[in-house]
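Asks: Just below sit the structures, each encoded as structure tokens.
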Structure I
Amino acid sequence: MFERKGLTVLVAENATWGNDAQGGPWLSLWLGLHNRRDSIRDGGSERWDALAMPLTAWRPGGGETIGLPQRGIGPIGVAMPQGWVTPGCDRIRAHPGVRDCVRLEVDLVHASRVVTWGSGAAVKALMMGIKVESYMPGWAGEQDNTDAGRLAMLRRLAWA
């Protein structure tokens, strides 16, 4: 309704790279829709570079492939489709929501690849050097599993 009237809608959500990164707390602000690449106004490299967040070298292949589903909230095209199956996974990590669970860093200790629709946990996996295969069209965390692709994606995310 607001957008139809030409007004800007901001969506506040959990930080895509984790609420606790570098001691947190973090939130993300999105234009119109959460978790979409086209909902970020990319302002360049300075925000991410100033954070000096560490990125781990890519892990070698041969480890576990873990499915990282999302909560499935949002409109069609953003929300993970009901019944969507993460293909080719050794196991699926249940979305933690607000329940206690094994920390992601511990749960992915043997992972060399994750599959996701478009999850913030997958962005954290990328920061840990785990390659990510995503299926959400236009996902904010989309990249090509190279150093340059990962860095460009994180630099964009810093503007959310």
Structure II
Amino acid sequence: MRWSSTTRRSLHAFYRLFPTKDDLLEAVLEESIERGALSLRRRVEQRNEPVERLREFVVGYHELAIGHDAMLGSGPAFSELTVQLGLTSPATVWRVYRPVRVLADELLRAAIGAAAIRSDVDPGVIAQFILSSVRSIAELEIGGSTVHTTGEQLWQMVAGGVVV
């Protein structure tokens, strides 16, 4: 391929936006998380009851996390990046997963407001438990674990701890 002066300027702009491979991967991960959160939001909005919406979130999050359509940081490359980022820059992971955290918080607060789930546990703690559990199980499955968990099984574990 022959590089023109226009191509060089484009490459220069690209490298200014993403100085390292990790910066590029982080941006792609962030976009993936945003798309996944939007897909989850559409999915839960099809349900009316707060507990059913929460169930749809847990099941849907699990399905997207183990899927291969580049949503919610799915697949081996994203899984490895997320684990690495969690070790080296937990604040980055916290920021990147914000759209999913916001949706989880909305759903939990609505369920608490409807007296459908426990109100004695901070919704932030419940959200953190759900998100980290689903992500950890997805990472194990992506990594080749012989134990497979369904989204419905995860929901049953969550529901057993929060539904009144």
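Asks: Comparing FRET efficiency 1/(1 + (r/R0)^6) of positions 58 and 82 (r between Cβ atoms, R0 = 30 Å, to 0.05) across I, II, which structure shows the greatest value? Mind dumping the intermediate values first?
Replies: Values: I: 0.35; II: 0.95.
Checked I, II; max of FRET efficiency 1/(1 + (r/R0)^6) of positions 58 and 82 (r between Cβ atoms, R0 = 30 Å, to 0.05) sits with II.
Asks: Which one of I, II has Cα extents along the principal axes in Å, as calculated from the coordinates, equal to 65, 35, 29? Each step should come with its number before you reach the end.
Replies: Values: I: 51, 39, 29; II: 65, 35, 29.
The read-out comes from structure II.
Asks: Can you say which of I, II returns -4500 when helix-only ellipticity at 222 nm (-39500 (n - 2.57) for each DSSP H run of 4 or more, over all residues; to 500) is computed? Spell out each step's value before the answer.
Replies: Numbers: I: -4500; II: -24500.
It traces back to I.
Asks: With Cα extents along the principal axes in Å, for residues 26-113 alone derived from the coordinates and found to be 38, 25, 16, which of I, II does the value describe?
Replies: Values: I: 38, 34, 26; II: 38, 25, 16.
Clearly, the read-out refers to II.
Asks: FRET efficiency 1/(1 + (r/R0)^6) of positions 106 and 146 (r between Cβ atoms, R0 = 25 Å, to 0.05) computed as 0.10: which structure among I, II?
Replies: Working: I: 0.40; II: 0.10.
Of the structures listed, the value fits II.
The numbers here are math on the coordinates, done by the rules we state, and not lab data. Quick caveat: nothing in here was measured; it's all calculated off a predicted structure. Cβ atoms are built from the backbone, for glycine too; each structure is taken alone.
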